[in-house]
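**Student:** The data blocks that follow each hold one structure.
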Structure I
Amino acid sequence: MPLEERHTAANIADWIEEVIVKFNIPPEKIKAVVHDNGANVVAATKILHAKHGYEPVTCAGHTLNLVVQNSLKSQQAISRCVGAARTLVEHFKKSELASTKLKVKQRNMGTKENMLLQDVCTRWNSTYAMLTRLQEQRWPVTATLSDPEVTQRGKHYLDLKPDQWGLIEELNQVLEPFHSATVLMSGEQYVTLSSLPHVVDKIKKLLQNLESPPVVSFQTHAKEQVTTRWKNLGEFKPESPNITLLAASLDPRFRKLKFLPADQVFGVKNTLQTMALAVKQQVRPTGSRNETSSTAEGTPSAA
């Protein structure tokens, strides 16, 4: 069911309602709508929340990628370094001679014969993949670029400077938690919503300052981005329950809610118990009637 009209918030909201009807999804079974960070999509989820109470849940993978990409651009030295790495990889992708020579150097040095990877800013974790692969292939790449058959005189600028290689190594350390979090939150064979508060809390704690000023700046910016983009994640109001925290409370791995202050934990647990009691009271009359009926059927009639 493609949306053929303009992708305005109202049209998107109407389209989602049509999809719900078309696939016979009981509206009362819908608790949340997962969405990306597009302004029109965010506005559409607000419309659905106002009309039906569907809770908007931002896609964790998309949000983490935005945090990483924005933070990489926030520091000039890092931005230049990533740009230089991108240019270097692109050179090997376009040059058959360079890529062939790289394989020879890899064999001679006993390095894994892995291809260099080009990043795409909209593809999750691709910048991390590019930088980790470059770090792995640093010496074969450097040796290849030093070969006069590959690099013409005056084009040695393609190779990264020692401080840039060092920066890449540090960047890989701080990007690794984002990579792991994205992989975890992109899972399709297990529940992910309940993991989100724990994952966000862990990322904040793992963003420890390293020595390099550019990386320190990256970490500071990334932490601010994570805090801002998930500013309501740790807030819980009984009158408007946070379904992410409720999900975490039901997950055996996170049910103690260690990432929340004690008063918030009490609020979540209390609300959950109230909800469970309400469900139990709704189910009990039906169960009682069935039990009575079964007893009556099993009672022998008087002779």
Structure II
Amino acid sequence: GYYVRIAPPDSAEAGSPKDGYVPIKNRPPGDTNRPAEQIVSPDALALVRFGLRAADDPRMTDTVKVIDAQLRCDLPQGPLWYRYNGDGYGEHEDGAPFDGTGQGRPWPLLAGERAHYELAAGRREKAASLLAALEGSAGPGGLLPEQVWDGADMPERELLHGRPSGSAMPLVWAHSEHIKLLRSLRDGAVFDMPPQGVKRYIEAKTVSPFRTWRFNNKIRTVPAGKTLRVELLAPATVHWSTDNWATAHDSQTVENDFGIHLADLAVSGLPKGSTLTFTFFWPGAGDWENVDFSVISGDQDSQQTFPR
């Protein structure tokens, strides 16, 4: 599998989130919603940069393959990447300026972000070549643009292939990425990678013992061995059963420091295919939810269990 840019909330009343749609700004009216599974972005590389995923994690390497297939643009200075497929923020196809809609163009700073991923993967030479692509995208005064023109030369619009488009220049974000990449290449490692994430998620392989159900994230399955955590915005009694209401249990929510009311349902021992059914009593209103929700126990989680 691969990481999508944005996934719609999981909902018990809907199909799988990957089958849902997400809105994209800067598109013409009537052409704003796109299938979530088709929209990818280099944003996912931040999972490696922040120490949350190893560079060789199969989920990351598969995502990189999809990113390159969908978003890579080879230019004279080297490869650059688009923000995401379907992006409407950029000049129109005929070179006319962005006017609320348009077509996204390659972003030089994304070459810097990709270089940091390559450095994390131990490919320093590839990272250095991407530094050259980033620097080669600068304008005559050495300023880095937000985007570069990826079409044929249009001298009448001052748009030249591989050169700065009519976007913002300088883009300070791009200059910041350039400076950070220079430092990282000097160090031979991603200098701004938080060590806490590396220690917790890559070295210790820590994963959560929970799967979380919320009203805006009504999951349908919970892996075997996981505890189902119910998160609510108000105090409640969770009334639940694992045998179609032949017997039932009540769990009171507990408020955490963030004002979220939690109830952990100990269903980790349920056989695969078992159904947990639950509803809510709201003591503040003195009312029942009057709707039953259900979650099915699925396969064993492929990740290591969180140490208890």
Structure III
Amino acid sequence: MALCLACSLIARRGFVLYDQLVRYKWWYKNGYMSSTGKCFDIGMATCDSLLEFQRRQKDFAEKYKIPLEQLDFLSDFDLLKKFNVYCSDSGVAGNGALMRLAPVPLFFYQQPTAAVEFSGCSGQITHGDQKAYDACRYYGALIVAALQGESKENLLSEKFYQTHISWFANRQLHEDIRTISEGSFKRRGGLRDGIRGTGYVVNALEAALWAFWSDENSFEKGALSAVNLGDDTDTTAAIYGQLAGAYYTYTNLPPKWLNHLYAKNFIQCLSKWITYEGNKWNLEQVSITIKKETK
């Protein structure tokens, strides 16, 4: 799903939630961007949201007289504004929103306020709970800060949220996410002290940050620690890897793992393309702002 999100940002040259849902649907139905050619291990919340998205698409096509074969390729932004992309029930707080997040802060890292808000929205289209939204906002901010070169000490500081509150448009985090931001993950005993890598977004966020905090500056150690918590092992490690990868950078990833990475060259190409389009988006926004101010 992270690759689907990355491709959407690149293809649409920006943040289009409708297109993100379309690509997730392609993954679900046809195995788009899957390493096996098929959808596998889809969470119930994501599945329900994508089924709801398909239902809304059909209703939308009927209402606006859109041929069904054109539904996945809509580009009229005025028309897209009329489509309700938030397809999840309000109480859904699974970790699926968080595990695919990284392309958003990677694309928008030069515009932190946009990166943080878009991070939250990217999760909310399939996971409607406030905790999922704020977990994505907080983690997106951490990834942006890592990309901007902030120290690990700053990233894991109990004051990170307060010192970056302008990135959050001065809006408060849900109290459960705020507790994590204030250091609840700093538990020496890990699993023995209650750290759990479950499918609940609050637990998953806390577990990933615990792995990052305790990894002794080793991506390999952190990823293995995340997996060894048990429960939803692959997702916890995927969440850890987004922040740790941004902080340690590609050159410090274990070569023995990189050598076995499926579609390695393609993923490297996508990463460079995200940087290119993200920089271009930034320049376009600056240009628009200047034009408005000089009129």
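All of the numbers you see were taken from the coordinates with simple rules; none came from a lab. On a predicted model such as this, the values are computed, not experimentally measured, just so you know. Cβ atoms are built from the backbone, for glycine too; each structure is taken alone.
**Student:** Hey, helix-only ellipticity at 222 nm (-39500 (n - 2.57) for each DSSP H run of 4 or more, over all residues; to 500) derived from one of I, II, III reads -21000; which structure?
**Tutor:** Answer for the origin of the read-out: I.
**Student:** Where does the value 3.8 come from, among I, II, III, when distance in nm of label points 7 Å out along Cα→Cβ at positions 92 and 132 is the thing being computed? Display every interim value, and only then the final one.
**Tutor:** Working: I: 1.6; II: 3.8; III: 0.5.
Considering all the candidates, the number was obtained from II.
**Student:** Related question: Looking at structures I, II, III, which one was Cα extents along the principal axes in Å calculated from, given that it came out as 109, 48, 45?
**Tutor:** On the way: I: 109, 48, 45; II: 76, 47, 33; III: 59, 50, 40.
Considering all the candidates, the number was obtained from I.
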